[in-house]
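Laboratory data are not the source of any read-out in this text; all were calculated from the coordinates shown. Not measured: the values here are computed from a predicted model. Cβ atoms are built from the backbone, for glycine too; each structure is taken alone.
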Structure P
Amino acid sequence: MNMAANLLDHDLDGLAAFCEQLGEKRFRATQLFRWIHQKGASDFSQMSDLAKSLREKLAGKAEIRPLPILTEQASNDGTIKWLFDVGAGDAVEAVFIPEDDRGTLCVSSQAGCAVGCRFCSTGHQGFSRNLTTGEILAQLWYAEHHLRQRLKLAPGERAITNVVMMGMGEPLQNYSALVPALRVMLDDHGYGLSRRRVTVSTSGVVPMMDRLMADCPVALAVSLHAPNDVLRDELVPLNRKYPIAELLDACRRYLTAAPRDFITFEYCMLDGVNDSEAQARELVALLRAKVSCKLNLIPFNPFPASGLKCSPRAQVQAFAKVLQDAGIVTTVRKTRGDDIDAACGQLAGEVQDRTNVQQRLTRQPIRIHKPGTSRQETR
């Protein structure tokens, strides 16, 4: 069994504490941190400005442990998806999305997901375990330094300008590993990303939204997907614990510390389920004047187990027009990487399901409720 400490598990304070145990001063930790994250070094002997005595200590007690890559797939549109082996039969996916003005990496936080949203193929696989801080950061560490070489970038030029915690898993259900990883992304000695360019996506874990606001406020995206509790209970089961009113209250609180002056709401367009113009008007009534927001309408990426279909393009445009006419900034997400199953909601990896999700997700078709029906009456 490998007992060497994985230095990817530490933010700068954690690395300083580790170095202190070795009898080393904080500035040595900063040097080491830069070698790992800014330069992508994994061999202590390469770290030329570290004292030889420290390199020798590290060689026996620590390592920079990458995740083995099982597959890499490149899309026709330049999107790249990697499948990383996290052991015990589990694998997670990360996706690089290049655009003219940015390079975005979509990072996983869990092997599988326990939330079980109806329209997400990750959720249909069930949940195996949380990733460690080192496993979250290993996705960024590999992608950044691999892409710098692959894209032949100039020294100091970054491949990844934005990170979205929108891969496999619910990040806020893996909070203790997430926050140190975010701190490394933001640290000027690490990846130096701006808080505005690091986004955590959540299905609405209200207490952890409040903690993130206090501990490490980055941009926030909330998976909404329905204009009322009755429908959201069925699409996003977590809503039964933290209903929409509580979620919107948490969003308003978060905005007091957020790096952006709005919350992004993600809304997956499902044919005949949540895409009517009446539901768009209900969404306007729910959000306008209550929370500063942008709406991101996501074309549903079908998969066989969901029993759901993507809204027709004309219906998506009609839905968007209702929101835009009401003054809500609304965009329709362009589908990227769908030819390699890298689009939103398609990340599946390989997960040893510990949660018997197949039995739990054998449900009746989603019921469409008339407006005004109480939640209790439809249970």
Structure Q
Amino acid sequence: MAFESLIVLGLVATCCLIAPNDASLVFRARNRSMSAKPFKVLITHPEVPQSGIDLLKEHCELTQVLSLPPSRAELLEKIKGVDAVLWGGHSPLNAEALDAAGPQLKCISTMSAGIDYVDVAEMKRRKIPLGHSPTVLDAAVADLAVGLLIAAGRRFHEARRKIDSDNWESYHLNWLLGQDVRDSVVGFFGFGGIGQAIAKRLSGFDIDQVLYTTRRRIDQETEKELNAKKVDFDELLAKSDFVVIASPLTPATQGIFNATAFNKMKRTAVLVNIARGKIVNQNDLYDALKSNRIFAAGIDVMDPEPLPPTDKLLTLDNVVVLPHIGSATTRTRSDMSTIAAHNVLRGLAGEPMLSPAY
């Protein structure tokens, strides 16, 4: 469908074009059943944007978790007997929740790109369609990644601490010197939609080259456009001035950025992580930053989340830490809600989801 191709481009503003079609699919599906009662849909978070709720409420009976932070007990109580779920937040989506819902459950869509909090094997075993909302957050996360890269490389956090501690040492000529983005080599561990969106933005900073490590090579046209080259992990670490982690969390990627990896990086290198905290061994990252084995880091994800305010990582000058706000823009959240709602509507109608997770 034309709309599906627009989703790939992130143009979710046109989602109203498909809403009547999805609504009519659900209406027909409901009337083909033995009962004309509307489908029951649970919204698992009180702050799911209205755009998705408005799509669902025309033809579905909605129930919503109202506690904040969302109560697991309330979720497990309200999920009983529903036909579908729009899963807001990152509460575990597992056998406990599916058992509580019951066998009539037809589909679920998360309002997220990553689904590491979902027991995917259990969902597949029960043959429950699962949707998610990737792609639409690529731009927001890419913008933030560029911000982290510059902030860490140019020592924003350390510089602010100098002001706070009344140590503005303006008499130095070589004070708080950072790393240039211009003419740098930027390496990507993971080079899907978000990684490529970051690379496109960085091209405006006159970087020298993009290196990337993935399981599969991307298409040659995109490589040419981004001046990108596929390399192995060790070469990525050795040659990159900035290393951006943009890969999914899997058994193979968990903890791959450890002391061994940091020892292969340039001492002037900056690490940026906008993927998942567990991809980095955080103790090893602390040691690498503390000893100046690498120059700096900018992270929007960590382990655990929330990060305790007493965590030793927060004592360092050369790390910029954000509380997992990569997709936190009003437009992006609304788009994610809209896509999740379309996934639910299509799942209820027994049709392929706009954005299936598998």
Structure R
Amino acid sequence: MIRIDSVTKRYPDGTVAVDRLSLEIPDRSITVLVGPSGCGKTTTLRMINRMIEPSEGTILIDGVDSRQQPVNTLRRSMGYVIQNAGLFQHRTIVDNIATVPRLLGWSKDKARARARELMERVGLDASLARRYPYQLSGGQQQRVGVARALAADPPVLLMDEPFSAVDPVVRKGLQDELLRIQDELGKTIVFVTHDIDEAVKLGTMVAVLRTGGRLAQFAPPAELLSDPADAFVEDFLGADRGIRRLSFFSSAGLDLLTAPIVAIDASAEQIARAGTDVPYLLVTDVEGKPLGWSEPRDLTAGTIEPAELLPCGRPFVAGRDSLRAALDCAVLSPTGWAVAVDAEGRAAGVVSQQTIGEAIRGAHAEGSRSSETTKVSG
């Protein structure tokens, strides 16, 4: 949908913010622009909706030069979300969200109905509709900003570091919400961030820019992590890029053990049978949800007290979460074993660090074979 063709932005003092940048931004996907300060991320984003005019080159929207459209028409056809949301402080939440539909000539009732619909979509309670931005938390304000950008149902959504001003917990929730909304609506999103973890999590494609606005690499996140184009990209990705890459390997194939799991009301025979060949047993409540770990010799039927168990830590969801999540659970566990649960939170099995390590080696080997096959076929 969006093609950036040899675009340069040069200011009157000779500063080059973007230098001969060419990108084809895929339709119905999230393309992330990432890089250090001064690499032209925001400048590139603003050239797409002509808040900044390119000095050279062309930006095509659905094959049409963006300069052939009236600038106000172009901007109203694109949602725009910025850091701190940029809300109108004198307007209620519902009227903030209804801003663009009203500018497009929608009736007040129709625009407000659309705004309330979008409040539900972005996870905002309907009771907030008549409040003002200062009465909302930072995370709630960012959700309002996303809803406002979606109000006129634009095909393109531009997002300029929208979540960087909120705390890590809220930021993760907003990222998850954006992925959920994108899965439902399928917008073409261009997202600017300086956070490589955010880029890897959200991006269908990631463009790494160098200082001076030159493209260093444009690739899917998994390819970026496994095969950085040069030393600059490798350094920008950081020393733990291998750990990040595990996010793209599924935990579905892990060999889970169910024998070392006993319920809190287990009999002496069940405890003895389960603890034959393992150093620890996972104790669950009567519904099968994990309570904690214990050495088999410390368990006696009828006297198991949850307070005396070692904490089982944060479990991972078998098959849904990644190998990175499974490894993280094992590393944080006092026993070195990770607990896998099903979608309802019931214990599905346990797995050792050694088994996870074997799965990681197998995933790397499979990835290498796939990469070689792609190169040969290409």
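Check the numbers for Cα Rg over 2.2 N^0.38 Å, for residues 152-239 alone across P, Q, R and tell me which is largest.
Top value of Cα Rg over 2.2 N^0.38 Å, for residues 152-239 alone goes to structure Q.
Who wins on percent of Cα pairs over 35 Å apart among P, Q, R, i.e. which is largest?
On the way: P: 26; Q: 32; R: 41.
Across P, Q, R, percent of Cα pairs over 35 Å apart peaks for R.
Please state which of the structures P, Q, R yields -0.69, -1.36 when log10 I(q)/I(0) by the Debye sum over Cα atoms at q = 0.16, 0.25 Å⁻¹, for residues 80-183 alone is computed from it.
Numbers: P: -0.69, -1.36; Q: -0.76, -1.29; R: -0.61, -1.54.
Corresponding structure: P.
For distance in nm of label points 7 Å out along Cα→Cβ at positions 72 and 304, the calculated result is 7.0, so let me know which of P, Q, R that is. Could you put the intermediate results ahead of the total?
Values: P: 3.0; Q: 1.1; R: 7.0.
It traces back to R.
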